[in-house]
Every structure is written in structure tokens, then in C-alpha cells.
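FYI, it's all coordinate maths here, none of it is from the lab. Keep in mind the model is a prediction, meaning the values are calculated, not measured. Cβ atoms are built from the backbone, for glycine too; each structure is taken alone.
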Structure 1
């Protein structure tokens, strides 16, 4: 099946956004902690990255589910980032997720719905 731009763009954007969130996990490499503490902190800081990768995997089959999850993730990020007080950091985390979620929703709505076969609609008594 040939996919159009509405299939690929949101998936590429969520991958880029996941990589953006992963950048914030590199601050654990300060060189003063033991290696196991650094590895633990690195994994904890990458939880948003892993969650976004899970959304990406789900989106291949279920764009409507991914849309809802992206909207919920947007609200979750807004709650976390809002405590910082900077409108720019709030927008940098919520706007990409809003765009991706809306594109997943549009992809779902533009999909042709499967029609039931003629054999299944007739009563066989």
C-alpha cells in the first residue's frame, strides 16, 4: 500500500520530537557519579523517549489511538513543564505534540472505512 504525506509526516515529527526529548537526558553524564548511578539516571530521563517510541509503534496500525495518546501526552508535558514558568519551554513541548496528534486524527478520518461484503449483509436462514 502506498502511503501519502499524511501517513509519513506525523511519524517523522514524533521521531524528531522523541529525539528532542532524549537530548535532555545527556545531562546525567557529569563524571562524578558511579557508572551504575549514571546508567540508572539515564534510563529514568529517557522514559519520555521510550513512551514516544511506543506511540510511534502504535501509530503504524492505529492512528486514532495514537492521536488520543498524543493529546494526553501533550497535557502531561504541559503539566510538567508549566511548573518552570517559561512560556517558550511550554510551547516547545506542547505544540509539536498537538500538531502530531491532529495529523494522526486527520489520517484516521481520511482513511477509507472498510465496507461489509455483500455476502455478510444478506440473511442466510
Structure 2
């Protein structure tokens, strides 16, 4: 089905609704290192994508910090727009969506995505 090749965690506890860029960037770097992958090895990223201006802009900046120019050539979407933020269950739902996407060879869409934020200029599918 799929393999969890790496895990990355960050407990920066900056602010629950206004995260710092370094927290998610640190988690992404740790995940890549744990998996033994380079940023260029990633084709798709399932973003945290809460749909809030603060989080989405912070997450976009973190993705750019970790993936550099490659961030502009990979597919990015958020399945959270389909199933909502289920707190502790969110990661399990998002993992299921990602495994199904791998099996079906599709990129899950970001539901209800209509108007881009200029500060979030990555390829949101």
C-alpha cells in the first residue's frame, strides 16, 4: 500500500493559532533526514492547510524554506478542506487520503479553493 519512510516532529509551542515558520520547517527537515531523502525527492506534499491566513502563510514560508525552488515544482494540496480539522484524528485521516492517492495515482484536490492568497504562491492543487 504505502510506506512511512520518515517522521519529523517539532514542539516549538510558539502559538496555537499563529505558528512560527521555524516549527513546521524543523519538522519537515527532520522528516526528510529520517527518511534519507533530499527535498528534490518529494513530488507531493499534503499541507496542514487549515485555511487560516496566518497558518497558510506560515506554512507556505516553511515549505519554501525547506524545499527552496523545488517547492514551486511539486504538487501541494490539503485534504483537511474535505474532512475538516479533526484535531488528533486529522493525521490519521490525512494519511488514509495520501495512501489512497498513491494507490490511485492522483493528487487530492483542495476542496473549496477559489481565491489564492498572493503570499501563498505555491502550486495548490
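Comparison across structures 1, 2 (criterion: distance in nm of label points 7 Å out along Cα→Cβ at positions 28 and 44) gives the highest value for 2.
Which of the displayed structures (1, 2) returns the greatest value of Cα Rg over 2.2 N^0.38 Å on calculation? Could the numbers behind the result be given before it?
Numbers: 1: 1.42; 2: 1.00.
If we compare Cα Rg over 2.2 N^0.38 Å over 1, 2, the biggest value is for 1.
Source structure of the calculated read-out (helix-only ellipticity at 222 nm (-39500 (n - 2.57) for each DSSP H run of 4 or more, over all residues; to 500), -24000) within 1, 2: 1. If FRET efficiency 1/(1 + (r/R0)^6) of positions 20 and 100 (r between Cβ atoms, R0 = 35 Å, to 0.05) comes out at 0.65 when worked out from the coordinates, which of 1, 2 was used? The correct label is 2. Given 4.2 as the derived value for distance in nm of label points 7 Å out along Cα→Cβ at positions 68 and 84, which of the supplied structures 1, 2 does it correspond to? So the calculation was done on 2.
Suppose you compute Kirkwood radius over Cα pairs in Å, for residues 4-51 alone for every structure in 1, 2: which one lands on 11.7? Computing Kirkwood radius over Cα pairs in Å, for residues 4-51 alone on every structure in 1, 2 gives 11.7 only for 2. Relative contact order in percent (Cα under 8 Å, 6 or more apart) was computed and gave 25; which structure, 1, 2, did it come from? It must be structure 2, since only it matches.
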